[in-house]
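Undergrad: Following this line, the structures themselves.
Derivation of every value follows stated rules applied to the coordinates shown; laboratory data play no part. On a predicted model such as this, the values are computed, not experimentally measured, just so you know. Cβ atoms are built from the backbone, for glycine too; each structure is taken alone.
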Structure I
């Protein structure tokens, strides 16, 4: 995937800019895995139920890093592994992801999020507060549902 710069986009429409950065099939799922279950390594992302191909995962991680959405650093436990974390630019996508959660809860009768009625109700009542709380949690190395990590 090529690098997207301000000179290398189809238009300067705000929606198009977002689509150029995170509008593929996989980027928001990688961000979801970091935010919701605390995945940090290539191997952890590879285990996601959607079944991303190894070459596609490598490409998306590199692209998101190039775009300043993710940062990569060696794992403190095993320097052969890299940890991917959200940058401030990446953290700013959390409200987008949470709005997709609300939209899915409303329109997908089989969505997993329907099992989290209290969370959905709270998110509906105060989306900005929940977004800020989630950002703080992720900044501190946490995730929303650590018990769900594979």
Structure II
């Protein structure tokens, strides 16, 4: 089995860990914080805007000069896929009057709990309070 280390237990790191685990990789996530997704929880205090429901072309145009780079990613995992993913975790979503997509409960904690539970069930291991400090002369990762 292949092994991978993900540095950072924020949303990007958790998504990376999930994709790797789904591909059969043993994943270890390291983060300097005491728990995974802490900033995600803080962002969720304001209602946790997950994405926007506007038409794809308009949404993609908002990335300006980076549109060509970002567009394939958005096509692979856009607003509809994100809402389906949240639903698979047991978190219903709704589209607000602004077009933004929110969890029905308007809270980040239930989504994060379900997400972490799924990752752990897939074998992802978490190492908290582990700050990456660089590379050892041998090429190994160093943590403090």
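Undergrad: If Rg and Dmax of the Cα atoms in Å is calculated from each of I, II, which structure is the one that comes out at 16.8, 55?
TA: On the way: I: 15.7, 44; II: 16.8, 55.
Traced to structure II.
Undergrad: Once distance in nm of label points 7 Å out along Cα→Cβ at positions 42 and 82 is calculated for all of I, II, which comes out largest?
TA: Details: I: 0.8; II: 2.0.
When distance in nm of label points 7 Å out along Cα→Cβ at positions 42 and 82 is calculated for I, II, structure II comes out on top.
Undergrad: Now for a separate question. With distance in nm of label points 7 Å out along Cα→Cβ at positions 10 and 74 coming out at 2.1, pick the structure among I, II it was computed from.
TA: Details: I: 4.2; II: 2.1.
Computing distance in nm of label points 7 Å out along Cα→Cβ at positions 10 and 74 on every structure in I, II gives 2.1 only for II.
Undergrad: Now for a separate question. Have a look at I, II and say which one yields -15000 for helix-only ellipticity at 222 nm (-39500 (n - 2.57) for each DSSP H run of 4 or more, over all residues; to 500), as calculated.
TA: Working: I: -15000; II: -11500.
It was calculated from structure I.
Undergrad: When distance in nm of label points 7 Å out along Cα→Cβ at positions 66 and 98 is calculated, the result is 2.0; to which of the structures I, II does this value belong?
TA: On the way: I: 3.1; II: 2.0.
Working through the options, I get structure II.
Undergrad: As an exercise: relative contact order in percent (Cα under 8 Å, 6 or more apart), calculated from one structure in I, II, equals 31. Which structure is it?
TA: Details: I: 26; II: 31.
Working through the options, I get structure II.
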